[in-house]
Structure P
Amino acid sequence: MVSEFQSIEQQNTFKVEVIRANLETAIAFAKLALQSDDESEIIRHRQKACEACDEALHSLSTTALTQIELESIKTKMAHLESILMG
């Protein structure tokens, strides 16, 4: 039987995985935007990157992060920002 604490801990672990997946998706779309020569594709890929990033940020508000998880997410966010600004 799973205790309430274990259940909350599992949910939190899944939320962290979703945050990471959304940030990886955002990074992938941002890279696609950089590689495109078509303005409409660039716009579409940047919008998808922003949507995935927004999903990650939304999940952050209800997730308890360890220091290691926080640093990992900060690194991914910085990488995404550098791609989008580049």
Structure Q
Amino acid sequence: MDRMILCSFAGGAAKLKGRDRTPDNILAALALNPRVSCFDLSENAWLRDMISALEKAGLIHDDRKEPYPWVRYTFTKDTQP
């Protein structure tokens, strides 16, 4: 029997629905899983905009250590997830 491997590149932050798409909920999702896929960022303007706002606010930053297609966000020392 042949096997099939399925891989999902969706992180927890990208799976937030409707009114749950808040900065606090994105921070909570990143605390559980700090990875966001490049695909999610390119396909979801709401996620890209909120991540960008959190970076500009100095709450998170891209640590640049994750292989493609992932982006890993690290909390700054002032952030309490």
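Computed from the coordinates by the stated procedures, all read-outs in this text should not be read as laboratory data. The shown structure was predicted, so the numbers you read here are calculated from the model rather than taken from an experiment. Cβ atoms are built from the backbone, for glycine too; each structure is taken alone.
So if we calculate distance in nm of label points 7 Å out along Cα→Cβ at positions 21 and 37 for every structure here (P, Q), which label has the highest result? It would help to have the intermediate numbers written out before the result.
Details: P: 3.5; Q: 1.7.
Biggest value here belongs to P.
For which of the structures P, Q does the calculation of relative contact order in percent (Cα under 8 Å, 6 or more apart) return 29? Derived from the structure labelled Q.
Can you tell which of P, Q yields -30000 when helix-only ellipticity at 222 nm (-39500 (n - 2.57) for each DSSP H run of 4 or more, over all residues; to 500) is derived from it? Computing helix-only ellipticity at 222 nm (-39500 (n - 2.57) for each DSSP H run of 4 or more, over all residues; to 500) on every structure in P, Q gives -30000 only for P. Looking across P, Q, the calculation of distance in nm of label points 7 Å out along Cα→Cβ at positions 13 and 29 that yields 0.9 traces back to Q.
52, 30, 21 is what came out when Cα extents along the principal axes in Å was calculated for one structure; which of P, Q is it? Write out the running numbers ahead of the final one.
On the way: P: 54, 22, 17; Q: 52, 30, 21.
Of the options listed, only Q reproduces it.
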